[in-house]
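So, here come the structures, one by one.
Rule-based calculations on the coordinates, nothing more; no lab input. Note that the coordinates shown come from a computational prediction; the quantities given were computed from them, not determined experimentally. Cβ atoms are built from the backbone, for glycine too; each structure is taken alone.
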Structure P
Amino acid sequence: MHYVIVANHGAEICPSSNAKTRELLLQTGPQIPKIAEKAGVKILAGPYINREHSTVAVVEASSGEDLDRFLVESRLPQWNNVHILPSVPMEEGMKEIASLPALF
């Protein structure tokens, strides 16, 4: 299953302005690929950061538990509100839509 991870934080805790968060990110950021692999999560895209105080990544995991382990070990939820969007590739979604009866 694919998951889109969207993590948001406020300016006051942003690594660009908060020394403790900066230290945490500089320490854990380089370890993210290793943490993902250990948790059984494959990073497909990202993580991408932007000036809206958001991080976005697309990952693949066999279970929600694997994804949760990755998030906890990455410590992302300690300084972000994390939203998880279970997703499928477009081709799969189109097949599902074609197989469902229309509502109207």
Structure Q
Amino acid sequence: MVTRGVFLLVALAIVGAFAWAYHHDAQLYSRAPMVQIGDPNETVRELLGEPSSDGTCGSMSPAPSGCVNEYVYKYYYSIFQPEYEVVWFNGEGKVLGEQHIRRPY
């Protein structure tokens, strides 16, 4: 009986993780086009959530001139061909540009 309960809990956790990843990717895909040049970084975080990574420009692709910081958002369902949304910011914290990146495996 305990084994069946543990199996059920593990199965529910796996299904929950897949459902969360699907929901995350669907929201990221639908909201990424809403990011506009000049938007403050707070607006980007409200639209897209917390970035997968937040760091220096050019970590995924060449960044526009004047870039000081970039947010990288990972699509979790893109295992075999990784996909990302990258948003670049200037020194004032305003969006310089945004790009969808699909890396070859």
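Please state which of the structures P, Q yields 1.7 when distance in nm of label points 7 Å out along Cα→Cβ at positions 17 and 81 is computed from it. Kindly include the intermediate steps, with their values, before the conclusion.
Values: P: 1.7; Q: 2.5.
Derived from P, not from the others.
Match the computed value 11.7 of Kirkwood radius over Cα pairs in Å, for residues 9-48 alone to one of the structures P, Q, and report its label.
Working: P: 11.3; Q: 11.7.
Value 11.7 for Kirkwood radius over Cα pairs in Å, for residues 9-48 alone corresponds to Q out of P, Q.
Here relative contact order in percent (Cα under 8 Å, 6 or more apart) has been calculated and equals 23, so which of P, Q was it run on? The partial results should precede the final answer.
Values: P: 41; Q: 23.
Only one of P, Q returns 23 for relative contact order in percent (Cα under 8 Å, 6 or more apart), namely Q.
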Work out the source of 1.07 here, i.e. which of P, Q gives that when Rg/Rh (Cα atoms, Kirkwood Rh) is computed. P
P, Q: which one has distance in nm of label points 7 Å out along Cα→Cβ at positions 1 and 89, as calculated, at 5.4? Q
